[in-house]
1. Where does the value 22 come from, among I, II, when relative contact order in percent (Cα under 8 Å, 6 or more apart) is the thing being computed?
2. Tell me which structure, out of I, II, gives 7.9 once distance in nm of label points 7 Å out along Cα→Cβ at positions 86 and 326 is calculated.
3. Where is percent of Cα pairs over 17 Å apart, for residues 134-197 alone largest, in which of I, II?
4. On FRET efficiency 1/(1 + (r/R0)^6) of positions 6 and 102 (r between Cβ atoms, R0 = 41 Å, to 0.05), which of the structures labelled I, II is highest?
5. The value 28, 21, 11 for semi-axes √(5λ) of the Cα gyration tensor in Å, for residues 190-245 alone was derived from one model only; which of I, II is it?
6. Thinking of I, II, which structure, once Rg and Dmax of the Cα atoms in Å is computed, gives back 20.5, 63?
7. State the single structure among I, II that was used to calculate helix-only ellipticity at 222 nm (-39500 (n - 2.57) for each DSSP H run of 4 or more, over all residues; to 500), giving -1500.
8. Work out distance in nm of label points 7 Å out along Cα→Cβ at positions 94 and 206 for each of structures I, II, then name the structure with the largest result.
Structure I
């Protein structure tokens with residue numbers, strides 16, 4: 001009776017066979033075992049769109065599918081397919097080291113079973129199980145490394161005080177939020193980890209508080225302020241307005257600035273900013289005492305002024321006033337007259 005072979009090429013010798021060569025064949029099998037369990041090989045798949053068949057050579061270590069770790073190399077100019085024989089049952093560590101923005105698909109040589117594909121920009125690693133779970137349509141199953149150790153699919157726990165995970169863990173993930181328990185703090189280390197900046201809650205919190213950060217970096221010298229409900233925004237905090245040179249014609253005002261307005265020659269309009277945040281302020285002064293004859297118009301630019309959707313006409317001689325923005329309902333309010 002002749003030898004038979006496993007799907008990965010290991011020789012199974014019949015009773016009484018190979019009396020003079022049994023040792024050599026056994027050594028070959030042992031070498032193949034070593035390669036199957038820990039062997040590494042590179043396979044070039046360079047070229048245009050094509051299929052590269054990985055092979056199994058019975059009783060030999062020369063088959064390209066008979067390695068645990070396989071690295072794909074070469075410059076590819078089209079989408080690639082790499083196949084293995086239908087009866088192979090094992091797992092592979094695959095690395096895509098090709099150059100070229102094309103996909104690399106790993107599959108059985110035929111059938112409609114599931115496959116695994118490196119995306120065109122994925123030059124990384126995959127852990128795959130060749131299931132051999134069907135004679136004609138076996139599946140390639142990608143093994144996810146995302147499931148957290150010591151927890152469930154919806155909870156990660158880390159306990160720095162011991163080697164096991166459990167109820168005393170001080171870092172938990174509930175599927176939506178990360179929580180640091182027991183008044184622990186979040187520490188952001190410096191470049192060499194010698195010092196850190198920490199964020200910590202108070203000893204006692206009366207009710208849950210969520211602070212929502214703004215979606216911009218803000219401007220120089222601005223500070224974070226809250227709307228009273230935990231929504232933070234950037235506001236200009238200063239001892240007073242940054243006064244500008246005298247204005248004699250229409251202009252668009254900037255929050256935090258002050259303007260001497262000279263309407264001696266003609267009336268003109270000072271237009272408010274298109275966007276505003278709570279606490280923004282702008283100051284105006286009648287430079288030459290001529291607002292009563294040549295009015296200054298404050299253009300609302302889409303905002304309410306004093307709760308009204310209308311421009312503000314200033315006709316008072318020597319008027320000096322400041323507008324402060326509060327919200328979309330009241331808009332800009334007069335701080336003083």
Structure II
């Protein structure tokens with residue numbers, strides 16, 4: 001079974017051979033632990049498909065890992081980075097008040113990336129075509145924070161909350177503009193025939209949603225429906241990511257047609273996720289990176305992953321893992337996670 005076939009069988013509940021698992025190694029962790037973290041990547045290459053352990057990194061250029069970098073976003077705000085590898089914060093909200101709306105203009109997503117300058121669609125589509133030709137898995141995606149976070153970046157969090165509460169009609173206008181650009185991107189990937197379309201947001205805080213279920217249904221779900229429509233027409237599977245507590249809206253995400261839902265494990269609760277999500281959509285489980293894995297023992301990490309596999313997995317599939325490594329997690333703990341993935345990813349197939 002190829003990696004692509006195994007993954008699609010996982011998503012479609014068609015008896016895969018193993019539970020897919022991908023680990024994202026943040027640059028801040030590689031800088032902090034240098035060769036020790038690289039050695040872990042070299043020992044477990046199957047979990048780090050986007051990293052080449054043989055490609056040398058000049059850690060000297062990063063110093064202690066801190067930085068002071070500002071980058072302009074095509075949508076009109078600025079990103080500020082204080083540590084290499086760690087996401088920045090936004091300032092300079094171009095729509096901090098509605099008086100600026102008439103002169104503000106959204107970037108053309110056919111021409112521009114949010115960050116990184118001009119977009120090269122021919123090159124992207126050529127790479128997708130090459131992967132398809134070789135039988136490899138293909139995916140496309142919107143930028144992280146493609147709607148709810150983007151509204152915050154444009155307006156500022158407090159202004160956005162006030163406008164949502166007051167139901168300002170201009171807010172719907174702004175959402176339509178954002179949808180227009182996101183739809184261009186979605187249609188390009190659908191026309192290319194990718195296997196999966198990724199739609200990453202952050203909608204939850206540690207113990208609650210950032211907005212009410214009612215506001216989510218009023219302002220956010222209609223846009224999701226627009227993005228999913230061309231995916232359905234082209235047999236492209238759709239995934240949604242959100243950090244934080246999102247239990248109140250899982251039924252909405254299922255109803256709107258998400259094939260894969262990517263929740264964090266412990267803040268939502270493993271057994272809560274079993275009740276709300278298991279068997280209804282593929283669970284791309286975001287393995288804890290706050291409570292247990294940063295400093296946990298081998299036994300604690302193995303116990304967590306074993307419990308999740310048994311509670312949320314099944315022989316039919318429907319479970320995959322993602323794990324993000326950030327400071328203060330050390331190489332030893334990452335090794336334990338990799339060992340546990342190796343042991344338990346075939347648990348249901350072996351049975």
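Readers should treat all values here as calculations from the given coordinates under stated rules, not as data from a laboratory. These numbers were taken from a predicted model, which means no experiment stands behind them. Cβ atoms are built from the backbone, for glycine too; each structure is taken alone.
1. Label of the originating structure: II.
2. Attributed to the structure labelled I.
3. Once percent of Cα pairs over 17 Å apart, for residues 134-197 alone is tallied for I, II, the winner is I.
4. I
5. I
6. II
7. Clearly, the read-out refers to I.
8. Of structures I, II, the maximum of distance in nm of label points 7 Å out along Cα→Cβ at positions 94 and 206 occurs in I.
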